[in-house]
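Dropping the structures in below, format is structure tokens.
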Structure 1
Amino acid sequence: MEIPQEVMRKAEKRMEPFDTEGFVLGGGRQDAEIMVVGEAPGELEAEKGEPFVGRAGNELDKQLHYLGIERDDMYITSVVRSRPYKWVKTNKKGSGGMRKANRKPNAKEIFAHAPILDYQIETINPSVIIALGGVAYQRLTGRQDKLSDVLGTPITTQLQKLDEERGEYVETEQSSVIFPLYHPAAVFYNPTIKSTIYEALDELRGYLTAKALI
């Protein structure tokens, strides 16, 4: 997908003050009925320029297989396109005692890349957007709901869109269906939620089947 140069220039300029690396635009069908929005690239994604190719990508593939969906059937992107990182101590030989670790994107980084996501959503106009994790859910809806309270529930709502002139988010005129799920990486940190994840996937599969999207 070609993003307007002006949109890209503004995003690059706004990201300059922050510790980020790489750029992952996203990929998939531009006429997709299903769009997946994650949080931000990790180390491997930033290196390869592709979304969800690391451990979280493998877990996402397992979940898609469970749903009976192929990556090629959808469009996959994220809220922030460059990997946010922080320096942490390490004992790894040859590292100089420090390494880059993934971190949660901050509000200004999310703001910087907002027009890119807005453009992709408007261009693809999907029937349902799967929000992977709280960052994606809050960016899309502007809500502060606890993710566990809305997990696996299709939510019809107006989306947040950045108004460049006002420098703030506004609601879109058109409503969209958001389906919140845990980020695939969440199970690595809390294996006890695996059953909850698959209950939510069952709900998603039922919704997609009822809407003839799979």
Structure 2
Amino acid sequence: MVEYRAKRKYQNSAYAAGYDRIRYGGISGYIKNRYTLDAVDKVLREIKEGGLVLDVPCGTGRLVPLFAGRSIKWLGADISFEMMEVARRRPEGINNRMGNVRLDSEHMPFKSASFDCVASIRFIYHVPTGEGRIAMLREMARVSKKWVIVDYNYPNPIKSLFRRIGYLIRTPKMRRRLSVSEICGELEKADLKVCRKISVSKFFSDNVVFLCSRS
């Protein structure tokens, strides 16, 4: 079992209730979220209409608005019951919402090839080891018929410059970001083929969204 801070951090009602305000309430948070949703929206166009998507971890339902007006079915899953409760109360309703399931991403309670796509946004780079990330990506691939959508942090040179300037006034975070080539290598080890990659923003984000298919 892989242990990491985010696994426990979000299992808190007060934190879950204020998560969207803290994470996306400011101008920079709003802009980064908007760019991320736009990038995910572009790769979702590859998923056939009427398909079933597993959003894991779904958190507070950040991706839910992307499914409004689409015939793609959405199932949210998360280890945090508290975050899913916030997702369940989101005002953006979608007719093709299948509900929520509490689970651990390491061992998902689904048969192989249960979903047309598995989407995992703002998660995999919280897992501290390559072995742990690869194991989880393989589990996502197992329950998907074909597609896996996942995002990673990478060393965006413009963001890295802003970060170094910021380190003059605050303590730096020491977590190393994988290069895009290293990320592709990790995905390949998880038996995933990169079909498309989209940088969220050259100026506002160091995330890149990958559309992968099962090898």
| query | For FRET efficiency 1/(1 + (r/R0)^6) of positions 2 and 58 (r between Cβ atoms, R0 = 35 Å, to 0.05), which of 1, 2 scores largest? | reply | 2
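So distance in nm of label points 7 Å out along Cα→Cβ at positions 154 and 186, computed for just one structure, reads 1.2; which one of 1, 2 is that?
This value belongs to structure 2.
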| To which of 1, 2 does the computed value 0.95 (FRET efficiency 1/(1 + (r/R0)^6) of positions 26 and 114 (r between Cβ atoms, R0 = 25 Å, to 0.05)) belong? | 1
| query | 1.6 is what came out when distance in nm of label points 7 Å out along Cα→Cβ at positions 74 and 178 was calculated for one structure; which of 1, 2 is it? | reply | 1
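Here, each number is a calculation from the coordinates, and none is a lab measurement. These numbers were taken from a predicted model, which means no experiment stands behind them. Cβ atoms are built from the backbone, for glycine too; each structure is taken alone.
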